[in-house]
Structure 1
Amino acid sequence: MKSFLKYWLPILIWIALIFIGSTDVLSAEHTSRFLVPFLRWLDPPISFATLTSIQLIIRKLGHLTEYAILAALVWRALRVGIVWKSPISSPFWSALIGSAIFAASDEFHQSFVPSRTSSSKDVMIDLGGVLIGLAICVALASRKVVKEKRA
């Protein structure tokens, strides 16, 4: 139970947060309500086109970040207590495939939310985030192995 709470519960919480973010709560209309005034406060003469571009960039970076975190959490959980027999079933590939499936299902979910749109481009951005998150995990794990060999 302690292992579940430490490794799997954070994944379930993160997935729930992503799911909630895919509803009307974090639609472009709602995020612009606090983002636009903040950007206007920073730069009062900012143009509407610039505001729109900045909001789009921030929203896409959100996709990238949330899926990098998801992939890192899944990778972390899969590494604990499991002996992987083949590279195909490694934590890297399992986290990549699992996160990709969730990214696609999240976009499918958004297709049913009137204030949201479903986009294959967003799935690709999500996959980019997954790869970034997993690359960071692998780099940190490799660094740890090198340090252990030196000691």
Structure 2
Amino acid sequence: MRELVISKIKEGTVIDHIPAGRAILVLKILGINEKTRETVSMALNVPSKKMGKKDIVKVEGLFIKEEELNKIALIAPNATINLIKDYEIEKKFKVKLPEVVKGILKCPNRMCISNSKEPISSIFYIKTNGNEVFAKCHYCGRRIKELADYLL
């Protein structure tokens, strides 16, 4: 078996245990696009004993913010975050699903007050059912399952 080799980063963030196919969405959450100056490594569909297949994202020079962590937790609830300094893991932790998110998800209900012209941020309660993550709108009660489709 051939081994996958991705170079170490000096300082930055490594996000591991992303469900296969979601790394591109993680890059979007981090605001990484073709204009990004940071060095970015992305591995898709990497063999994983725990997950079968997984994605990995490494970003040199970027340290993740709490709002980004909350969004990543919604689409990759088992992701691991490694904060790197001088090529060593300074801090390692699992993302934690927030109980409530504000202004992160858009309600699919067009009639919901959070979609009106009122100055109201969306509020969703995050719940799990086994491995499934879903959100329930505070205002209209609509439940959504594919949270990635409703990220703001």
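Here, each number is a calculation from the coordinates, and none is a lab measurement. Predicted, not measured: the structure shown is a model, and the values here were computed from it. Cβ atoms are built from the backbone, for glycine too; each structure is taken alone.
See the values below:
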read-out	value
Given 4.4 for distance in nm of label points 7 Å out along Cα→Cβ at positions 44 and 140, calculated: source structure among 1, 2	1
Which of 1, 2 leads on volume of the Cα convex hull per residue in Å³, largest value	1
Which of 1, 2 yields 31 [relative contact order in percent (Cα under 8 Å, 6 or more apart), calculated]	1
For -25500 (helix-only ellipticity at 222 nm (-39500 (n - 2.57) for each DSSP H run of 4 or more, over all residues; to 500), calculated) the corresponding structure among 1, 2	1
With distance in nm of label points 7 Å out along Cα→Cβ at positions 12 and 132 derived as 2.9, matching label from 1, 2	1
